[in-house]
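Structures incoming, each one as structure tokens.
Quick note: the coordinates plus some simple rules give every number you see, no bench work behind them. Predicted model only: the values in this text are computed from it and were never measured. Cβ atoms are built from the backbone, for glycine too; each structure is taken alone.
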Structure 1
Amino acid sequence: MFDSNCYIFCLQETKVIEFVNLTKNYTSKKVLDNLNFKISEGSLFGLIGENGAGKTTLINSILGKLDFEGEILIQGISNFEFLEKSRNEILFVPDTPFAYEFLTGFEFVRFVLEMQKIPLESVLEKLELLFELFELTDYQNKLIQTYSLGMKRKITLVSALLQNPKILILDEPVSGLDAKSIIIFKKLLKSLSQNGSTIIFTTHILDLIENLCDSVAILHNQKIAYSNESFALEKSELEKIYLDLIGKNEDENLKKFEELL
């Protein structure tokens, strides 16, 4: 049975991240309340919820930026131990694109690769393909300060995709992207997943979850429920499930609005 506060649908079995009684309090406010669920290896895991539901707190907890009660296990060991031993195996891309604006696009990517000790020559062909796919080839030698928000998003995604991390965490990754780039990005994420990477991302776009994810969690009232049963989610039902869970009086209010037209 599913908890009334959350639905989760999982189609994979081998866990890579496990949350055990995870609780986080800020002074007197409880932000995450006794979370118990698992994320499967190689899965495309979508995390959705209202603003302020605790998604960012959950991500920051995984990344070791926050203390918390309970446990987060990554490949069977605590997240803090995993990060100490294998920090390069987990990569986070925040919702606000970060790139040094005094560098060109190419210089920024090269800088990121140097920081990760990845030889440029080993990924040069892949880099050229990504520049072409995201229509950045003609802009790679221009300063990032001249880029639009969408282009800054693209250059940060390119630098992330080149690293081929085992665990990739993305916060609102398609914000600012044009429709073509979103389609390409979805295909790239699927390729990464099929190659063994575990991908976790937050979004408010339910269509993206429906079209891309093989496992989904809805965070609501600081809780997440987990079911270890395989559940074939009818994709078209996600919007209804979300509204039933979070919408409360929205259907009634929408009907009232229609009557006033």
Structure 2
Amino acid sequence: MISSILRIIALRSSTLLILIFHTVNPWMNDMIEWHANTLWHHTESYRHYGIDIGQRMTVFRLNDNSLLVHNPIALTAGLKEQLKRLGKISCVTTANLNLHQHLSDWWLEYPEARFLAAPGLYSKRTDLGFDGILNSTTFALWKEQLYQTVLRGNDACEEVIFCDPQSRTLILGESLLLLREGSLARRLTGRLLGCSKEARVPLLYKIQIKESKLLRQSLQEILTWPFDHILPVHGDPIMFNGREKLAAAYEWAFNNNS
């Protein structure tokens, strides 16, 4: 019992230190080790209507010691060197069909890696030789390690969602946003969008939802997963009580009977 309590305290303390480090400089040059030797993330500057909301790449170490890159960002010399030190990249994917701007550079740089398309991206980027399309069935390479599904209901932009049970972290795309830290303009934008204190579903994503029943089914599956924290593609990391915060952000979907 005591050892279990000590493990929880250690995990929360290390996670809190990561949050403080991220808050001091959210667009730092080095990747942040989110969970020891298994999960990293790196955020670059990304402007949306003139406001820098950031764009996050996440890297998983798989059980075979290779790397899965989720949402690849600009491939700089510094980033290549950091990835080289971590290991060999075996798979590259994006959260949705919109997050593909840097894929060409990665495709040329890592020809031995498998490139897996999010729903809709295979037909959008016919110039790339994708090795497969991700869906709600967990891909074989990480079947015994990660949870995977597709957040449905938004035909314009379905997202592939991951959960790493070891770090108790959910990996999302553009379906959730928190703008609590950063510049004054960024924080004011968070207030205007209602996501400065708690994570919320971005308005554009929300109005694109056409099949509420499919969305609810996806959420019901995701909310059974073992996660406490959330790393969305944009905005701040969402720390602690992740399942409760995700359910609160999508409460409107559960109240919609259509």
Structure 3
Amino acid sequence: DQKVNIVRAHPGQAEVSENVLKLIAKSEIRESHRNCPKVQDAYSLRCAPQVHGAVRDALRHVEKVITTELNSSTDNPLIFPDEKETISAGNFHGEPIGLVMDYLTAAVSELGSISERRIEQLINPVFNQAPAFLVKNKGLNSGFMIAHVAAASLASENKTQSFPATVDSIPTSAGKEDHVSMGTTAARKCTAVVENTVKIICIELLTAMQAIDFRKPMKAGVGIEPVYKLIRKDVPFMENDAFLHPMFMNVLKKEYEIVKVAEKAVGALK
């Protein structure tokens, strides 16, 4: 209900909510839960717009700072030819980039963290009506148990990378450079966290496709069905245990195509 977003007017939250409503429109799976006995979903489901939305808002701030930096002069000294003046100053200091890289690292790490929690919701029979680990013949098959372990490992690695590099300044150059941004370290850590989080989301997506199969003949939303069909072209339902890595890599290769087929069905997403 968009009234929820009106009373807490963060733009990212409203955008995510609108996207989700478009994607799950006419979902028979959703309708089947209309009068189910569950009063509230877990936070990883119920608060997805708030968390994903906050990440979107963080990205906007990061983009603004980086754009400003790219269009700035960070040399030293600064030369002003019209005034015939040379000024030695501190525009070289990388604090603006260092701080936003740390911010982005934390934001993307949170995206991976909530995605990992939703995988738990999908594979744990305590939370849904599907078989344990989304596989038939449980006991003989471990299903998506190890997939979840991989996602948990990546999420944990993200957490170790999320300590802000900018607070760990080390003085050098005989004390002249006594405070530095550690911006390069922050950017390197951010890159690693982004790569890990993309993998976690791919694991969640493939796990969700397996879960949809256990809800047949009910259909998912108008934006989800074409994504399901796209993935199932190359990645079949996992009847028995199989080597999962090629399946996840197949999903990873389709990351841009996934958005395209969803938008073809529901219109442009925000």
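Identify which of structures 1, 2, 3 gives the largest calculated value of mean projected area of the Cα convex hull in nm², for residues 46-141 alone. Intermediate results must be reported in sequence, preceding the final value.
Working: 1: 8.7; 2: 6.8; 3: 9.5.
When mean projected area of the Cα convex hull in nm², for residues 46-141 alone is calculated for 1, 2, 3, structure 3 comes out on top.
Check the numbers for mean count of other Cβ atoms within 10 Å over residues 158-165 across 1, 2, 3 and tell me which is largest.
Values: 1: 20.0; 2: 22.5; 3: 17.2.
Looking at the calculated values, the largest one is 2.
Among the shown structures 1, 2, 3, from which was the value 24 of relative contact order in percent (Cα under 8 Å, 6 or more apart) calculated? Numbers along the way, then the final one.
Working: 1: 34; 2: 14; 3: 24.
Considering all the candidates, the number was obtained from 3.
Assign the value 14.1, calculated as mean projected area of the Cα convex hull in nm², to the correct structure from 1, 2, 3.
Numbers: 1: 16.5; 2: 14.1; 3: 19.5.
Value 14.1 for mean projected area of the Cα convex hull in nm² corresponds to 2 out of 1, 2, 3.
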